[in-house]
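Have a look at these structures, which come just after this line.
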Structure I
Amino acid sequence: MKKTVILGLSGGLDSLVSALLLKEKGWNVKARYFNLWKDDKSAKQAQNLAEKLNIDFKIIELNKPFKDKIVNPFIQDYIKGETPNPCVWCNHQIKIYYLYQEMLNSNADSFATGHYVRIKKHISEYHIFKGIDNIKDQSYFLWSIKSKYLKHWLTPLGDYSKQEIREIAIKNKMGFLAHKKESMGICFIGKEGYHQFIQKHKPPNVEIKKGVILDLNNNIIGTHKGTPFYTIGQKKNLNLNNKQSVVVAINANNNSLTVGENNNLYVNEFRIRDYFFRNIEDITNSNIKVWVRGIGQNPQKNCEIIIIDSLYLKIKLNDSAWALAKGQPVAFYIKDRLIGGGYIS
């Protein structure tokens, strides 16, 4: 008897090829489309793909949990002066959580996604490893996934490059997806952009006001449109005489921005909060690398991790990182193995 897998099918190339690969391996694939944020076109495309593949298909309505757990906290963090990355929350609290629930409800054996990562046993426990395609690797967004999910989770794309995935689609007469432009950025923002989205969806009792821009000596040198519209390291929309000025601090409490120069944003130490490690003993390893994305696009760097308490860690880098913004996620690795992560505090 075939084993059954619940697959998250978005209607795009990656989830389609995941279905093809799983079917080739003999799995009974049942597709689930999560309706998260007003996108009927993608749902229809996912349904059409499921019909072509002759696999079970079902739409799961998740608008309310997605808005409550992802969209609203995203807006609230920007209002607090932070720079969140909702993809980390969404992978943990929406995609993986609800696929796992669907697996349980359907008496299936596993669930699957189109993530470019590999899940393998390390010693006695399952761990997430980077996908072999370094450009497409998505492990950075998955450090908070708890162990109970990993032994049931299939990621068939982790052993392939993006080009190989395109070739598989073309071979299976799905070339129209192989050549489609990839969607980038945060899925629910759309074409309206951050400013308009935050302004449109913020709580009605929150007013986003113009405020002052300060230099490093606390002199007022300009005005901004509202702190939620800026992030650390940003140059755009400052409208200052010095076009090289960058945001070095956001103070939402007094509605001010502080600007400086690029070299004011290099750090060798920082703290993270709300950390999670699959095995806390891993932090004593001398080969740990930390990865911080965001506007700085920092490469991975060797680091030392010091526990402050149950909420906070101090990170000491062997080299400096640039433009670290409060609220951004960080991920820790030993070689290709993802060992944990947290949020810049």
Structure II
Amino acid sequence: MTSETGPTANNDSRPSRRAVATLFAGALAFQTSPVVARAPARSPVDIDIQVRSITAFDPNAPSRRKFGSLNFRGGLVLTSAFQQFGGISAIRVGADGAQFIALSDHGWWLKGRIDYDGERPARVSDAMMAPILGPDGQPLADHGWYDTESIAEDGGTLYVGIERVNQIVRFDYGKDGLMARGHPIAVPPSIRSLPRNESLEALVFVPRGQVLGGTLIALSERGLDRMGNLRAFLLGGPSPGAFTVKRTGTFDITDAALLPSGDLLILERSFSWTNGLFVRIRRVAINDVKPGAVVDGPVLLEADLAYEIDNMEGLSVHRAGDGTTVLTLISDDNFSILQRTLLLQFALEQ
């Protein structure tokens, strides 16, 4: 269920730049030694998500819709009284643009439906949460497998990247839904050796029949090679191996998704005390992604705290009924009262 709790979000409803910077820095420090509460295995729980609409991505220019290569369609501030709601680190929106599956970095699934007024996201309904289960049917977090940061989808199969332990877990979601048990898959030693808390942050499964079809692409948040670029991996598929993403400035990877054309979109974040918080989306040609390559691509969007952003960690792509390519972004609020869970949607200009 979803209920509307207030008018359009504006500058007055947003935390200050200093407050967000302080909480964001504190969250990063906290991540080095988090305390994750034990969650009993149980059936999914229906939850109520309240929303507040965001009609302007730039509060100082409410009529502006175009930002880089993207057109803003609308957004929501999401809140819930359910204790485990928050910390959303990844999302996959279905082909219908409505059904979605997301996860929190504390090891919980979030499932629901985005409802629209025209092309604008208006509500989240049919929301449910459940702990992500391991092969023994107990929550992964109980075994220290938390920091669930990324999702890839191959039909009814989901792959989840767990940053803290440099592991990927496979779920038969199409059969068992939120009660599916995760089974670790084999990963190369180069993934196992990624730095703690800066490892698997994005997963993308390339559909069969496309370039790199059948490949699971795994990207690290800040696993750097000797040249300072971001390490990434091709698992399975026609040409398994490793490649890197050119790192510019202080941007780190937070998620990735495929366009209908097959090109790779990479969501990135930069934070510093002097410059503040930035988010960016780059487009990488899929033909450039191959073992040994250093890939780069044009920036589609870059925004700072003057815009309606927070700690954006999830990115998904779907095609609307009229053929428009729609990007959905979601933020990780770090379970902080001074940060927000934002769901934003943009249309890509072709």
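Just so it is clear, none of the values below were taken in a lab; they were calculated from the coordinates. Every value quoted in this text rests on a predicted model; they were computed, and no experiment measured them. Cβ atoms are built from the backbone, for glycine too; each structure is taken alone.
FRET efficiency 1/(1 + (r/R0)^6) of positions 44 and 108 (r between Cβ atoms, R0 = 30 Å, to 0.05) computed as 1.00: which structure among I, II? Label of the originating structure: II.
Set I, II, criterion FRET efficiency 1/(1 + (r/R0)^6) of positions 116 and 300 (r between Cβ atoms, R0 = 25 Å, to 0.05): the highest-scoring structure is I.
To which of I, II does the computed value 1.07 (Cα Rg over 2.2 N^0.38 Å) belong? Source structure: I. Upon calculation of helix-only ellipticity at 222 nm (-39500 (n - 2.57) for each DSSP H run of 4 or more, over all residues; to 500) from the atomic coordinates, which of the structures I, II produces -6000? Comparing all candidates, it corresponds to I.
For the set I, II, ranking by distance in nm of label points 7 Å out along Cα→Cβ at positions 132 and 236 places I highest. Using the calculated result 16.7, 52 for Rg and Dmax of the Cα atoms in Å, for residues 52-187 alone, pick out the matching structure from I, II. Derived from the structure labelled II. Which of I, II yields 3.7 for distance in nm of label points 7 Å out along Cα→Cβ at positions 244 and 332, as computed? Working through the options, I get structure I.
One of I, II was used to compute distance in nm of label points 7 Å out along Cα→Cβ at positions 124 and 284, and the result was 2.8. Which label is that? Computed on structure II.
Any idea which of I, II comes out highest on FRET efficiency 1/(1 + (r/R0)^6) of positions 76 and 196 (r between Cβ atoms, R0 = 25 Å, to 0.05)?
I
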